[in-house]
Structure I
Amino acid sequence: MTRIQADDALRILRRYPRSSSAELCRRLDIDRSTLSRTLQRLGSQVLSAGATRRIRYAARRALRGQAAPVPVYRVDREGRGHEAGQLSLVDPDGTLYPPPPDFAWPLQGESRDGWFAGLPYPIFDMRPQGFLGRGLAAALGGDLGVSADPTRWTDDDIIHVLAAIGADQPGDLIVGERAYRRFLDGRRAGADRFVADERLEAEYLRLAEEAVSRGVVASSAAGEFPKFTSSRVAGDRRFDVIVKFSGKDASPAVRRWSDLLVCEHLATEVMRRTLGVATAESTIHRFGSRTFLEVVRFDRHGDFGRSPVCTLEAINADLLGSSDTAWTACARRLLDDQWIERSVAEAIARIWWFGRLVGNSDMHLGNLAFRPGLQLAPVYDMLPAMYAPLPGGEVVTREFAPDLPLPAEAPAWRDAAAAAAEYWRVCAEDVRIGAGFRRVCAANAEAVRKIVQ
C-alpha cells in the first residue's frame with residue numbers, strides 16, 4: 001500500500017462522500033483487503049457509520065483548523081448534564097452525528113445512521129436568530145470571525161458560534177466543551193441569577209435599555225420583536241422567561257406595539273380556555289413607559305433543568321422538505337407519513353385557523369414547536385401581527401376580512417372562529433389596550449360573529 005493509494009482514497013471520499021466499501025473498491029480498483037488496510041492507515045481522517053451492510057465512509061472536514069469531533073451534551077429536567085454523542089464535519093459538506101440511544105427526534109434514511117446533508121435538524125434549530133441573534137452577531141461576530149448578519153452564516157459558522165458561546169439555546173442540547181463550561185459557570189452563579197418581584201421593575205428597565213443599545217448576547221431565542229431573557233423567582237417557583245417589550249415614547253407606533261403585546265398575552269389565555277390547547281404562560285407588566293410581555297420558557301425547568309423542543313421549520317426541512325409554509329399543509333404531510341397522530345394534526349388545524357381569524361400574518365414554520373414524539377409544544381407568538389406598524393413607524397389602517405374554509409376544513413374552522421370571536425371581544429374590553437385599537441377589536445369581533453352565524 002502506498003501513500004498515493006491513501007491519497008487516492010481521500011480524493012474519492014471527498015468526491016463521493018458516504019460511499020460503501022463496494023463503491024470504494026470499484027472506484028479505486030482494489031480488493032476489500034487492500035481497502036481495509038488503506039482505511040486503517042488513514043485513521044481519523046476517515047469517518048464511518050452504519051451497521052454492517054449499511055456502513056458508509058467519508059473524509060473528515062476540519063472546523064476552523066480543528067479536525068477533532070465536537071462533543072454534544074444534553075441537560076435533563078433536573079439540570080444534570082449527559083454526554084450526547086459527537087458531531088463531525090464531512091468533506092466537502094454535511095455532518096456525521098450518530099444519534100445517541102436517548103435521541104429525542106425521528107430520523108429517516110441515512111440520518112438514522114448519523115449522516116446529515118447539513119446540520120442535524122435539532123442542532124440547526126439552535127442557531128442564533130431574530131432580534132437576539134442579530135444582537136449577538138453584532139456584538140460578538142467580529143471576535144468570533146463570522147458575519148454580523150446571522151442569516152449569512154454557513155453551517156460551519158453556526159457550529160463555531162454554538163461551540164463558543166451557545167450555552168442557553170432553545171432545547172436541551174449544548175454543542176462543544178467551551179459552551180458547556182459556560183453552562184457550568186452559570187450553575188455556579190446559583191440563585192443570584194433569579195430576579196424577585198421587588199427587583200423586577202429596575203431589572204427589566206435595565207435589560208430593555210441594554211437590549212436596544214448594545215444587543216443581548218446571553219441567548220438567541222428566535223423572533224423579531226425586541227426582547228431579552230431573564231430568570232425569575234416568585235414564591236417557591238423558579239422559572240426562565242423571554243421578555244418582549246415596547247418602546248418608551250408616546251408615539252402611535254409605540255402605542256400600537258404595546259397594544260399588540262397585550263393582545264398576544266390575551267391570545268394565549270383565550271386559546272387555552274376555548275380551544276383546549278396548551279399555550280405558553282405569560283404576564284403583562286408596565287414599567288416606566290414600556291409594556292413588557294413576560295413569557296415563561298417551556299423548555300426550562302426549575303433552577304437549571306431543560307427539555308427538548310424543535311420547531312416545525314427544522315422538522316419540515318429534514319422529514320418533509322415541503323415548500324408549503326402553511327402549518328396545516330405540513331401537518332397533513334406529517335400525518336400521511338405517520339410521523340404525527342391525527343389528534344395532533346387536528347389541533348394544528350384549529351390553531352392555524354385561529355391565527356388566520358385573529359389577523360396573525362406571521363405564522364412562519366419557526367412559530368410552531370414540538371416536543372419528543374412530535375407532540376405539540378405550548379403555542380406561542382400568537383398575535384394580530386397584521387396590525388403591526390410599518391418599519392418606518394407609520395400605523396396604517398388595515399382591512400380585516402375573515403377567511404372562509406373549504407368543506408373539509410369546516411370543523412376546525414368553526415371551532416377556531418368561535419374562539420376568535422371570543423378573543424376579539426376580550427381584547428375590545430381590556431383597558432390595557434388603547435381606545436382606538438379596542439374599537440378595531442370590537443369591529444373584528446362583530447365581523448367574525450357574522451360569518452359564524
Structure II
Amino acid sequence: MAAPSLVRNPLSIAGAWLTTLGAFAFLTYYAAAEFGLIESPYGGLFGFVTAPAVFVVGLLLIPLGMWRERRRRGGGREPWSWPSFDLGRRQTRTVVAAVGVLTIVNLAIVALAGLGATHYMETDEFCGQVCHAPMEPQYTAHLVPPHVEVGCVQCHVAPGAGGAIRAKVNGVRQLALMVTGDYARPVPSPPHGIPVAADTCSTCHTPGFPDRDLTIVKRSYASDEENTEYVTTLEMLTSRIHWHARPDVVVEYVATDEARDAIPWVRATGPDGRTTEYTAEGTTSQPAGEVRRMDCLDCHSRPAHRFSDSAESAVDRTLAAGRVSRDLPYVRREMLSLLTADYATEAEAPAAIARQLPEFYRSHEVPAAAVSEAVNATQRLYELNVFPQMNVTWGTYTSQLGHAERAGCFRCHDDGHTAPDGRAVRMDCELCHRIQ
C-alpha cells in the first residue's frame with residue numbers, strides 16, 4: 001500500500017483552501033471592478049490587499065505543512081534526501097506539468113495583484129478616503145478647483161524609482177501612525193518630503209510666466225444692514241513677481257522655523273551670475289539649516305488644498321460671486337456669527353445654521369429662496385473649512401501668496417534684509433502691483 005502524500009496534513013490542506021479562496025476572491029473582485037460594479041474606495045483594500053495576502057499565505061502554508069508532515073513521519077530519525085522524479089512514469093509527468101501550470105497561474109495572479117495594488121494606492125480615493133480621519137480636510141479642499149483634476153501622486157511623489165520608493169516608505173510610516181492614532185492634529189504645513197516644483201508644478205506650468213500684467217478686483221463688505229461693498233483694483237506685475245522662479249535666476253534662503261515664516265538669510269544670483277547675500281538684522285552670517293532654492297511652492301504654499309484664512313474673507317468671496325444676495329439685510333454679519341460660533345459636535349453646525357438663519361429673517365420681508373441660498377452657502381463654507389476632529393478651523397491653514405494671510409513677500413521684502421554694501425530687499429508696493 002502506497003504511503004499517503006505529504007500534502008495530506010491539516011496545515012497543507014488549510015493552505016490549499018486559503019489559496020483557492022484567495023484566488024477566487026481576487027479574480028471575482030477584479031472582474032467586478034473592470035465592469036464598474038465596485039464604487040467604494042475601500043473595495044481596493046479587499047481586492048488588492050486582503051485577497052492577495054490570503055492567497056500568498058495559503059501558498060506558504062502548503063510547503064510548510066509538507067515539511068512538518070515529513071518530520072512527523074520520520075520522527076526526526078531519517079536523514080533528509082532530495083525527492084526523486086522518474087519522468088519515465090506518466091503519473092510523474094502529469095504532476096510536474098500540473099505544478100508548472102499552477103506555478104505560472106500563481107505568479108500571474110500575484111503579479112496582477114501587485115500591479116493592481118500599486119495603481120490602487122496611487123488613486124485620490126485611497127489617499128483621501130481610506131485614510132479618512134487624518135486626510136478629510138485635505139481631501140475636501142482638493143475637490144475644489146483649480147487643481148481638482150490633478151492626482152495626489154502627481155504632486156506628492158517625485159518622478160523615478162527613487163521617488164516611488166520614498167513615497168511608499170513614507171506611506172508605511174503614515175499607515176502606522178493612522179493605525180495607532182498617533183498622527184498630528186492638524187496635519188503639519190508645509191509637509192516634509194514634497195518634491196520640488198521642477199518635478200511637479202513645472203510639468204504643467206512654465207516658470208516665470210505669465211509675462212503679462214494681470215488686473216485683479218478684490219471686493220470686501222461691511223457687516224451693516226446694506227452689506228456695503230468696497231472695491232480694490234490691483235494691477236499685478238507678474239513678470240516682476242515671477243522673477244524669483246525664472247530658470248536663469250537662483251534665490252536661496254534658510255528658514256529658522258518649520259513654517260518657513262522666519263527667513264534671516266537670503267542669497268540671490270542674477271542672470272549675469274553675480275551673487276548677493278542679504279541678512280536680517282541681528283544676523284551676521286549664514287545660519288544653520290537647510291539651504292532651500294526658492295520655487296513656486298514658497299509663495300503658492302497651498303496650491304491644491306486651499307482653505308479660507310478667515311470667515312470674513314470666505315463670506316466676502318461668496319457675496320462677490322453672487323452665491324448669496326446682498327439684498328438680505330445684515331446677511332454678512334449673520335453668516336459670520338454662525339460660522340465662528342462654537343459647536344459641541346461637527347454635525348451640530350449645519351443644523352444650527354439651517355435653524356437660526358431663517359429664524360432671523362422671519363421678521364423681514366425677504367424672498368424665501370434667497371434665505372435658502374444663504375443657508376446652503378453658509379453650511380458649505382463651514383464644511384469646507386472647519387474640521388473639529390482634526391483641530392482645523394479658520395486660519396489653521398493659510399497661504400504665503402502675497403501678504404494678506406501671512407507675512408508672505410514681507411518675509412524678505414521688509415527693508416530689513418541688507419547686503420554688505422547697504423542695499424536692502426525693498427519693501428516697495430510697486431515692485432509687485434499698482435493700486436488703481
Where does the value 14.5 come from, among I, II, when mean count of other Cβ atoms within 10 Å over residues 274-281 is the thing being computed?
II
Here P(r) over Cα pairs in 5 Å bins from 0, in percent, for residues 282-377 alone has been calculated and equals 2, 10, 18, 17, 13, 9, 6, 5, 6, 5, 4, 3, 1, 0, so which of I, II was it run on?
II
Comparison of I, II - label where distance in nm of label points 7 Å out along Cα→Cβ at positions 234 and 314 is highest:
I
FRET efficiency 1/(1 + (r/R0)^6) of positions 202 and 266 (r between Cβ atoms, R0 = 30 Å, to 0.05) from the coordinates reads 0.65; which among I, II:
I
The value 31.1, 102 for Rg and Dmax of the Cα atoms in Å was derived from one model only; which of I, II is it?
II
Given that mean count of other Cβ atoms within 10 Å over residues 330-337, derived from a single structure, equals 18.2, which label among I, II identifies that structure?
I
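Every number here is computed from the coordinates shown, using simple stated rules; none is lab data. From a predicted model like this one, the values you see are computed outputs, not experimental measurements. Cβ atoms are built from the backbone, for glycine too; each structure is taken alone.
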